[in-house]
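Asks: Next come the structures, one after another.
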Structure 1
Amino acid sequence: MLEIQKIAVIGASGYAGAELVGLLCQHDKVSIQHLVVSENSTSCGKKFSDLHGRWQRICDLPLQSFSQQWFDTSVTKLDAVFFATPHEFSAQWAQAFIEAGVKVFDLSGGFRLKNAEDYPTYYGFEHQSTTALAKAQYGLAEWHASEIQNTELIAVPGCYPTASLLALKPITSNDLHIENSLIVVNGISGVTGAGRNASLATNFNEVSLTAYNILQHRHQPEISQEANAQVIFNPHLAPYKRGLLATVTLQLKVGVTQNQVDEAFNQAYQNKPLVRLVNTWPKIGNVAHTPFADVHWQVDEEKQVVVISCAIDNLLKGASSQALQCFNISLGLVSHYSLLPRSFTQGAEL
């Protein structure tokens, strides 16, 4: 019988952190021990449910301040910790938790890129924790189950990369595309993808559909790394709350057919309940507030082009519910445990 896992969430006041806490409250293998915010956070001392009213009577735990003292007194009583923090924080603290025997699930970008040299360019800081970086495994749940199960540090993918890679990998992993050909990823996200802190640029009343950080977005190397192919990533911010759509265009090898592409997607996701292969172009409204990814594709055999779209909820499949998938896999549970009705999870302990 699997023991109840004692958990802490650091960064519980943000959007992704709050969604994660809500999911953990529904998980029968979890006991939340601590909800933690940054040392200078104005949320410190408040109840989680005071900050996020939808969780009243579900999670009324207080938000504690992170400090060295908190770490020293709490770490030995934990089985796992989730970081929904700035990238620099996870890069600084992950190794300390690992050395204390605590498994780390990092929702930030602190360990997504494999090369430490890339962090100053894309994240603006020098990565000092090369030991932890070498241990980290990328946590795209539908593709990396064995790696997730055999590591102490899981780098949970970003929201744009999750949608992009779920669309890309059935093609690139089966070598159906022309090597070194142009791969274009266009992504659109709601404003919650920018986080909870106030900013004029991401204020709902100020946002108009716009492209941003073209040719320099930090998710471009992450998508390229995990697709094993260089991509051009074009992110867009749209004036709605949540949800994300990625549309990918690839040049197929001569002779690759619609049937081959269909087979690649069906084989990749036939036993993956959270990826739905849908018959029409995905809509954000169908995945918002759910852990699902909806995927659809179309092949032009004359032009030898495939276009794939994937829609997800940026705070769930793009962050918190995928983190919980990684947690489930690490425990030997099916990845969708507690994320779907019980009929999906019968016999979930492996």
Structure 2
Amino acid sequence: MPANVTIQPSGHTFVLQDHETLLEGALREGYGLPYGCRSGACGTCKGQLVSGRVDLGEYQASALTSEDVAAGKALFCLTRALSDVVVEARMVVGVKDVVVRKLPVRVEAIDRINHDVAVLRLKLPATEKFNFLPGQYIDFLMPDGKRRSFSLASVPGENAMLELHIRHYPGGNFSRYVFEELKPRTILRIEGPLGTFFLREDSDKPIIFMAGATGFAPIKGIIEQALAQGVTRPMVLYWGARTLRDLYMAELAGSWQAAHSNFTFIPVLSEPLPEDHWPGRTGLVHEAILADFSDLSGYQVYACGAPVMVDAGQRSFTQTRGLPIEEFYSDPFTVSVDASKAAPVA
């Protein structure tokens, strides 16, 4: 039976159909709830169940822990109502007018820019407009019915290409396909734009970006759009990688710093090689931020990369540096053996 859903503290209400998850119903009604993978892996859509009975669905314990369940939390991308429910969640402003569509795209170029990252450029149909917010992601719709999700590394614009950064993971069927079989002019099908990882433009707070490996991709799009629009807020990018060659677009980030006085680039290597002759920062990327900032109460943080990095950053920034939880925006991703990405990002 349909159920009534109330979102607090906004007070928005809608009727959830019996086949829908809480997230699906909210998005259908134009209410922007935070979300990422839509598969119970990333935890971005986690919110509080205030009252009512629900079916939590099948989720990954890393995204919804037993402590979360005991505290009444749920992943809205999987949760279905068994009665009228009241939930507590932050509303996302800016996504209401972004239309999710299914489109064919043509592979324009595949550039293997280092040992394990390829930049894939996709051309949209000339007669179709594809509006998105930098930082969002798309799904590839595979012939077997599966989906492969990748963050957009580009900015929207007339005749613009869609740019993706794809890392070659051992056992990843899609990344193996991209690196070994995919050819220019191949036609693929996508759905998007998806996700709520994008710059909140209604703030004047300084920004810290924390990227891990190809988590740089959506952050690249966000930064390029902000710089092109003349955003004057101070911005610092911390990009963490294992070795020097893993910073596959370090020159680009360095050029932003050279051209814009409000932008700073700080690369951090966790395992630099002797031949790297690395003179810069080492260790874990979130620890570099902790070392540089004793107080984050007046900042926004945008983090994209592996869940362990994102979780460590959120926990330490909010608990020891005063960052308001509502000013931490993230796009964690996971990888499975049969997919190059199981949840959105790069």
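Asks: One of 1, 2 was used to compute helix-only ellipticity at 222 nm (-39500 (n - 2.57) for each DSSP H run of 4 or more, over all residues; to 500), and the answer was -5500. Which one was it?
Replies: 2
Asks: Tell me which of 1, 2 gives 2.9 when you compute distance in nm of label points 7 Å out along Cα→Cβ at positions 9 and 113.
Replies: Numbers: 1: 2.9; 2: 4.2.
Working through the options, I get structure 1.
Asks: Given that distance in nm of label points 7 Å out along Cα→Cβ at positions 81 and 305, derived from a single structure, equals 4.9, which label among 1, 2 identifies that structure?
Replies: 1
Every number in this text was worked out from the coordinates using simple rules, so none of it is lab data. Here the structure is a predicted model, which means the values were calculated and not measured. Cβ atoms are built from the backbone, for glycine too; each structure is taken alone.
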